[in-house]
1. Say we calculate distance in nm of label points 7 Å out along Cα→Cβ at positions 423 and 439 for every structure; which of 1, 2 gives the highest result?
2. Given structures 1, 2, which gives the highest value for relative contact order in percent (Cα under 8 Å, 6 or more apart)?
3. State the single structure among 1, 2 that was used to calculate FRET efficiency 1/(1 + (r/R0)^6) of positions 151 and 607 (r between Cβ atoms, R0 = 41 Å, to 0.05), giving 0.30.
4. One of 1, 2 was used to calculate Cα extents along the principal axes in Å, for residues 143-550 alone, giving 77, 71, 46; which?
5. Computing mean count of other Cβ atoms within 10 Å over residues 351-358 gives 21.8 for which of 1, 2?
6. For which of 1, 2 does Cα Rg over 2.2 N^0.38 Å, calculated from the coordinates, equal 1.23?
7. Using the calculated result -23000 for helix-only ellipticity at 222 nm (-39500 (n - 2.57) for each DSSP H run of 4 or more, over all residues; to 500), pick out the matching structure from 1, 2.
Structure 1
Amino acid sequence: MATLKPPESQLLKTLTSILTSEKTHFLETLNPYIPQITQPLLSSLLSSPSLAKKPETLVSFFNWAQTSIPEAFQSNSPLPLLSVVRSLLSHHKFSDAKSLLVSYIRTSDASLSLCNSLLHPNLHLSLPPSKALFDIALSAYLQAGKPHVALQIFQKMIRLKLKPNLLTCNTLLIGLVRYPSSFSISSAREVFEDMVKLGVSINVKTFNVLVNGYCLEGKLEDALGMLERMVSEYKVNPDNVTYNTILKAMSKKGRLNDVKELLLDMKKNGLVPNRVTYNNLVYGYCKLGSLKEAFQIVELMKQTNILPDLWTYNILMNGLCNAGSISEALELVDKMKEFKLLPDVVTYNTLIDGCFELGFSLEGRKLMEQMENDGVKPNQVTHNISLKWLCKEEKMEEVSRKVKELVEVHGFSPDRVTYHTLINGYLKVGNLSGALEMMREMGQKGIKMNTITLNTILDALCKERKLEEACNLLDSARKRGYIVNEVSYGTLITGHFREEKVEKALEMWDEMKKVKIIPTVSTFNSLIGGLCHHGKTELAIEKFDELAESGLLPDDTTFNSIILGYCKEGRVEKAFEFYNESVRHSFKPDNYTCNILLNGLCKEGMTEKALNFFNTLIEEREVDTVTYNTMISAFCKDRKLKEAYDLLSEMKEKGLEPDRFTYNSIITSLMEDGKVSGADELLEKISEKFGSMKQYLEAVTEKNQATSELKEELNTEAIAYSDVINELCNRGRLKGAL
């Protein structure tokens, strides 16, 4: 702590006296002193022993200081916060301490500085954290959605031989399992092993979290292994949650025999499967589309004297409707009645939506009449279903009449879903003004757009190249308290890149961060992809580093965008450097990635390197037609027709079908070499396969125009191919081809 000068020392006493007095409006008394409160003085106040005895006052003062004298806080320093938190912990105000930390982590750019202060207190002139501070900080990072940071704190505690409590450990396990990362489950397993080593008392919830994690990753054998270990090694008995988690995962995998065995094992352990257990299994099978297995589960329910309920039948009907078996779904209504179960509004809504989905509009309307005849009152969902299908059929005039009738006759009040349906309907028929009118009507009725509706309109405005209107809508929505998220900004960022307004896209990115909206991997991909497309790959790399530092994990799109960016700029070696580094960090390239690199080598005339890379690819993976086309095109441009024909034969042997682009490269090369008869012969062969030459050329041109990344290059090939056809026709060949 900095030494205060005599005037500041006197001021410290004065302010401490005010803060520790019994006055109710003490904060207002501080206002005249605002200009005199410096960083050292604020630090002294927050760490004052007198003030530490009054934690509520300390928190009030801390919050007041953040808004009234933000300049008195040292930039990115968590030390003032830690002073307050330590005081709260000493008075067992754990909930208040955690709330302060969570708020700081979620809103402050210095959340990593807080972690560093806890991990390396000596470097940050901070007191060594206590076990209580570690526990509460770990829990706060988890609540703030940063389990990767919480894991670092946990590992620090392990190194210091501090034993975290069971609640902290279980919460960490839950956070890791729920976090979308390829390392989540392995990290959770390591935490579990550390818990065992430290002697943390493990309970059934600990195992349930790990079992759920394995099931989420589809590792059923590991889940079953954990079930066995918890009984044999740790003497912890599984509960219904343990079994239900594995049973649900098994049903989704279609492993009915294993389900039956596990149900028997469950009974052996004194646990009785209940209706919820079976319904979860029915739901899992229906979601998987395994209706036969779902019905077998229902039969199993009956055999164990557990009768299916209305929820069971509604699940089955939904599964049948999704599978297109509407007649079987309707037959279930009669079977329900055998068990004295009457269809409810959910039943009818499921069947009505299924009829419309499968094109049986007449049957759907008959069901709506039957529903009312049976005394089942249509609800908001029912009305929204009928409007949805009118919108999908693009009958917007009928939609307007229907809404009016529903409002006037049935007392229907359009809700968010209704307006979202109507907005989508208007956008589908290209009526942006109608969609915007619905948006204005929502506002007049005090119905807030949900984020999905807002983003839908923003996307439509961007596609209509009305970026200024889109920006104004986003700004207005944010000011009026609408929930604006990373998708909203990502949509506008993509829109600006589409219009080649790179600087404006970057401004939108900065604005998003300024208003504390945390980007997702998808948002980063919009930015990185746009920068790479516009020749700013180095700047994209900076954003890639920012993505990694934020704790997110880049996905295939991220890696591919940067690799493509380098290749477009002709920097193929940099593309390979990035590719190799990415592979070392668990990136698994697909054919698209490899084709980008192969095309990059070919475009730069590095045919030998391209061939070496190509040979490596065909040894290591199942390549596709694009891979062969790229290499064949490179050989043709180098006048190596024999090699091109060899690859053509090879791809046929591998069951890969040559397409128009395959032959285009070879025919163009044959013509340029003056081998007109060879070109003539090949054109005759492919005309039988692809139709007339006119159709062929139109197809090539159309496909070229649809491929934006290689548009210029492919259009050049189409022009060259057109010249080939003209030349052959001028020579009297290909009679009737056009």
Structure 2
Amino acid sequence: MSTMNSTLQVPRPAMRRQTTRHAFQAPTSLRSQQQSEQSKTLKTLYLGIAIQQGANGTLDLGIASHDGTYSIDFRVDTFKLKSSSSTDSGISGTSTPLDGGPNPNSLDPISEEDLPDELAKFVIDKLSHYREEHLYKFVGAGINKKALELSPQLAARLWQELDIVPLVLPDQPSADLLSPGGSHDITVDEEADSIVRKALVEFGPANQPRLLVGTHHNEVEVDSHGRAQITVKDDYKKTVNEETTWKATLKYAESLKKNKVKIAFFNSTPQGGGVALMRHALIRFLRTLEVDCSWYVPKPKPEVFIHTKNNHNVLQDVAEAGPPLTPEQSQMLDDWAHHNAERYWIPHGGPLASRSNGGADVIIVDDPQLPSLVKIAKEQDPDRPVIFRSHIQVRADLADTPGTPAHKVWSWIWNNVQAADLFISHPVREFIPKTVVPAKAGYLPATTDWLDGLNKELSNWDKQYYLHEFETACFRERMATLAYPARPFIVQIARFDPAKGIPHVLAAYAELRRKYMADADEQSTPQLVIAGHGAIDDTDTQRIYDATLLELQRSYADIKDDVVVMRVGPTDQILNAILSTSHVALQLSTREGFEVKVSEALHKGIPVIATRAGGIPLQVQHNKSGFLVQPGDYQAVAKHLYDLFTDDALYEEMSHYAETHVSDEVGTVGNALSWLYLADALSQGEKLEPNSKWINDMARENAGIRYQEDETRLPRSENLNLTGH
């Protein structure tokens, strides 16, 4: 029978600060013990963590594990607090410690000041040891509120250090769940077991928390309506410049809280694609600042998504775009928006209701699929500020040309959004048609979140788990698999979209193999991974995925066994593990807005080879953090790949520069700074006229916080000025 080390390690000789009344006791399977380091398969488990006030000034900590069907194991530990009397027994209940520990009276008491950190360190230490001993992967945990009160960072540390999704749930069963006249007291191990079973129902396929959208207003209930607490406020401070970005952000957050301003975001889908990722991250962060911000989506309608995706392709001038938008189709899209607005958002208390009827104070429509909402919001409350964000690449030259398909789509959008107070675009001048009033136009890049599953630093243990999950998915699809770490690999992570340049990725890899590495040994020859998530509203995914596999068979039979093409499920950490272990990242888009995958790769110190498409040249510094090529120039891509695989000094120099030159503007806090500034100013009746300025610059200027000399910023260009365009 295996048990865990029952003492809490401290940096000096000391009496024990806790006693273990019941240690984990489940034995490790013989099969698990016999697995080699490279072939380890981890069993997924869920946890329940509960803390209760014990007898005589002690705290009881209970941890229970569950495999989704059965309870597997548990442990109970008792901690003594310094405030307790020296005559206290130091133990809750009458159980004798199973590990033969010292008399509870010998416990070294923990001070109130040290308790939060000591509890978190103790739990993480025990779980780390237990998972490695038994080959477990803990994916989720239920935590009672008492535990979070005593150790406010426990939940976030479980996420950051052990990759466990923590759900904070109410303490103990409520009285109405117990038999009449029965005792309402339960022991800490019972509560831990109860709370893990409660947490289980919150998880869905792929061991991920279920995506929740409320039925009343169709509000996206981010992070299980706040129960999944994976971050705390101080975590975000560490991701940005504390003296500039952080201070400016807090200034506007405090003003919005003081004035009780309500902000409402709208877009078409709650999951998949950059807008949804940004919004989950923003709402999560603003929750820690106590800013009142909500996010709403319509009921999905597949027929609508066929047309909205085609509109997207038309505006980008993608070759596979379908026929132009017809009056009947535009009417269908308008009707869809009106139906959702009337059903969910206009009634009293809804976000689009007038402010006098409980509506939001600032409306932000972040989607060219729902432009009608701008007009609807203004009809309900003409003086309420409304912002429209155009988050895709728009071929403005085509949108400005009568008779083109792009002009028809843009005319429909502009007819709906022209009453907006502000027009926010990616920082690319060519994305803004001439119909947009220059005074209303401002620039704001797409962003990513350094603390979420896509970007947080994964331990080697967790990387191994997710790479194994990826390998298993490849086996299911009869796809080639990675030989990592025996062989390096190249990656492009993007949706299977006609604008992502996937044919050029294959061509560049083939050129590298055939021209530059034809005689290289297998271990030195890199593999290629093309992978990405799907999106609810993306109807191109299956078609582009199938076309990629067909092209691989037809034109690249000699290298196809080293190419992995996979649609990845909703587990962000799989993409994180793939990107983190790659050697070089590609982004060969032919059309692009502002690609967050480029920012994510650079943040990890992965050199990027990308095209001069859309906003990408603002992200990659040519010859410093990577290389820029013209769209379609796969031969240049192959040469740059060869250089990065054969010149170690070049690679290390680029990797270091990439990792240390990522702007705050492309992270969640930088994104929040811009939105909070706009909401604060507009809600107070201020008339804003960006006139082609970056919103971040306006926010910093208004806050009186200048850029520091060594502060990294995205490149500013005079060419962004729309005056006279």
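Derivation of every value follows stated rules applied to the coordinates shown; laboratory data play no part. Remember, it's a predicted structure, so these values are computed and weren't measured experimentally. Cβ atoms are built from the backbone, for glycine too; each structure is taken alone.
1. By distance in nm of label points 7 Å out along Cα→Cβ at positions 423 and 439, the leading structure of 1, 2 is 2.
2. 2
3. That value comes from structure 1.
4. It must be structure 2, since only it matches.
5. Checking each candidate, the match is 1.
6. The read-out was computed on structure 1.
7. Checking each candidate, the match is 1.
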